[in-house]
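Q: Multiple structures are listed underneath, in structure tokens.
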Structure 1
Amino acid sequence: MTIHAQNKEVLYDFIEIPQALMVNPGMNTSYNWYAGVPFISGIYAQGATSGLTVNDIFAADGLDINQKVRDRALNSLSKRDEVNGIFQVEILNGGFRGQKDPANFFSFGMYLEGYALNYWPKDLAILAYEGNADRLGQRFDLNDLNASGQFINVLHFGINRQIKNNLTLGARLKLYSGIVDINSTNNSGYFETTVGQNNLLRNTLVSDMRLRTSGLDALLDANDNGESLGSLLTKRGLFGGDPGLGFDLGVTYNINKQTVITGSLLDIGLLYHTTDVTTYTLNGSDSVEGVEIILPEALSDPNADFWEDLVNEIEELIPFEENSKNYVSFRPIKFYSSIRYNFGKQGEPTA
């Protein structure tokens, strides 16, 4: 299978291409109308990491891969480093100039968009990779877990108007239909191992963590419920999912004939998640020293299940719960700006 896509940012202020309106609704427009072919006119994708590349780990440089993971990932990356990806597929896109007032240019369309963002969970990665045997007294921060992802369908309507010869403004209204949402942010707490009093080691967990999902369980259980994945995605994407509202703003200002300043704010909006919502929480604190067997008292009940008693104690002090309360999520806002200086003179079009 082969697919061709481009990073949408390369269209910014590329005024010869109508789809550039999607990254700046206030750009200069010179055409009377345009229409995009569904699923073909616009396929955009982007992926990025900060602080680490695939080549850093898998390059055939003769170094041990475990050592490279330890040196270049565990010890080098911080919780500010991220891995992200985004894709967008146009289903419909078009526009036309107003007949009564040619200064107005109207646009409309629909597209699918998905994104995922994960900041590097440094302390949790060290704990998972190396364990806590040689790290007594070190606190592993739980707030390093910071991730989100979303898959939505967007219907949009926009207007672009030339206010003066040197000023163009634009705005776009967006109606969201959320398909899937996953996020775990604003976590706090720590895990720490110290020397125990009644046993060799003492483990302490202080946790205030939350994972929220919407639409995920239905997708995972679609086949079991006798519903095809395609029909479920279509139903949720065509305004059968989580409703939302947003807007874009854009501006282009010509300082003179050659110098142009532009700017845009995209996806100022939110979604209200009401469909197939599940929220998982882990909230509480406790310190345990493992299974404690105190003799000779333990011999009085030979059928005692010490492990089960430990599990029940932890679950009582740090309950893992889930609920189906509705919640609100905000769209990731994007800001673009540029300063362009045009060299030479504008040429005359040829027949």
Structure 2
Amino acid sequence: MEDWFSLQNPDAVASPGIVFYRDRIRRNIAIMVAIAGSPERLVPHTKTHKTVEVLKMQLEVGITKFKVSTLAEAEMAALAGAPWVLLAYPLVGPNIARFYELMQKYPETQFSALVDNIAAADTIHTFFEHQKASLFIDVNNGMNRTGAEVEDLPALVEHIESLANLELKGLHIYDGHLRNPDFEERKVEVNEAYERVITAVEIREDWMVITGGTPSFTVHALREGNYLSPGTCLLWDWGYDDLLEEQPFEWAAVLLTRVVSKPTEGIITIDLGHKAVAAENPVDRRVKFLNLVDYELTGQSEEHGVLKVSSWESLQVGDVLYAIPYHVCPTVALHETATVVEDGQVVDEWNILSRKRKITV
């Protein structure tokens, strides 16, 4: 239906709040599996949803491997029953000990982490005196955020394989900088960056090669033998919906907000401030309203959003508005819980568990 987002019982949701549409999440999972060709190829990222319940929905369709960015996300995945988890973030300082503790506390989950330099490999090797650390080499194929330079890969592989306490499992190749809106041009760019890596280092038969994120998902899915790690597509957002026209995912997370004031003619204020939606983008790229036309979000403060509207006379204080975040991943992290909806009815509430920096470990 056209207003799929409208709740039959909106008073069950305090605003500002985030609403998860369970049936749409299921469909996005199914689309993700269909693009990959099988659930076994997928290593989906948990950073978008951060919930035990969504991860369990993926387990139910046969996805067994997951990628995380924080130790809290890793613990959340283990609590949900994930058998295999990659911490896709460098291990430094006390997080090495926390990672080791996580392995001891959840022995039924196979944990791996990233490494991108010899010094870090040596530090992890020294700490893991009585147990092997499972590692993937993080590769910098152009994003320049983390990762070993492509030309340094052979030496790093050789060094890690010489350390008895480390077990090299494969490569992690993230190309989040490649976001050309034209799919054919994006495909060329992604493939060129990938080829640089696989021609620079010998790929062992027992290695996993984990590739890409959501923007390059539909490109890497076309090759064989690699693993795929999309994340945002589980909930989808306005930003990727505009950018990635070839990807058929559905919006499955909506912000519910209410009109709290009409301070002057043509202006309304809502209770959606930048404490409830990701604010790293300019104010005109934060939310897209689904049941409001001819509007302009002119400003936000911590608890207020100010809009210029053409329908000022018909809008009333207390009216419910529904909005799609431009960037859903950090938006979810701003909420402690998500209201769960199915068939227009509030049916549950899920804890955004790994928005925390620490759960128990």
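We did not get these values from a lab; they are worked out from the coordinates using the rules stated. Because the structure is predicted, anything quoted here is derived from the model rather than measured. Cβ atoms are built from the backbone, for glycine too; each structure is taken alone.
Q: Here mean count of other Cβ atoms within 10 Å over residues 52-59 has been calculated and equals 19.9, so which of 1, 2 was it run on?
A: Source structure for this number: 2.
Q: One of 1, 2 was used to compute distance in nm of label points 7 Å out along Cα→Cβ at positions 148 and 196, and the result was 4.1. Which label is that?
A: The value was obtained from structure 1.
Q: As an exercise: helix-only ellipticity at 222 nm (-39500 (n - 2.57) for each DSSP H run of 4 or more, over all residues; to 500), calculated from one structure in 1, 2, equals -7500. Which structure is it?
A: The value was obtained from structure 2.
Q: Okay, moving on. Determine which structure produced the value 72, 45, 35 for Cα extents along the principal axes in Å, calculated from the coordinates; the candidates are 1, 2.
A: 2
Q: On to the next question. Upon calculation of distance in nm of label points 7 Å out along Cα→Cβ at positions 68 and 164 from the atomic coordinates, which of the structures 1, 2 produces 3.0?
A: Derived from 2, not from the others.
Q: One of 1, 2 was used to compute relative contact order in percent (Cα under 8 Å, 6 or more apart), and the answer was 22. Which one was it?
A: Value 22 for relative contact order in percent (Cα under 8 Å, 6 or more apart) corresponds to 2 out of 1, 2.
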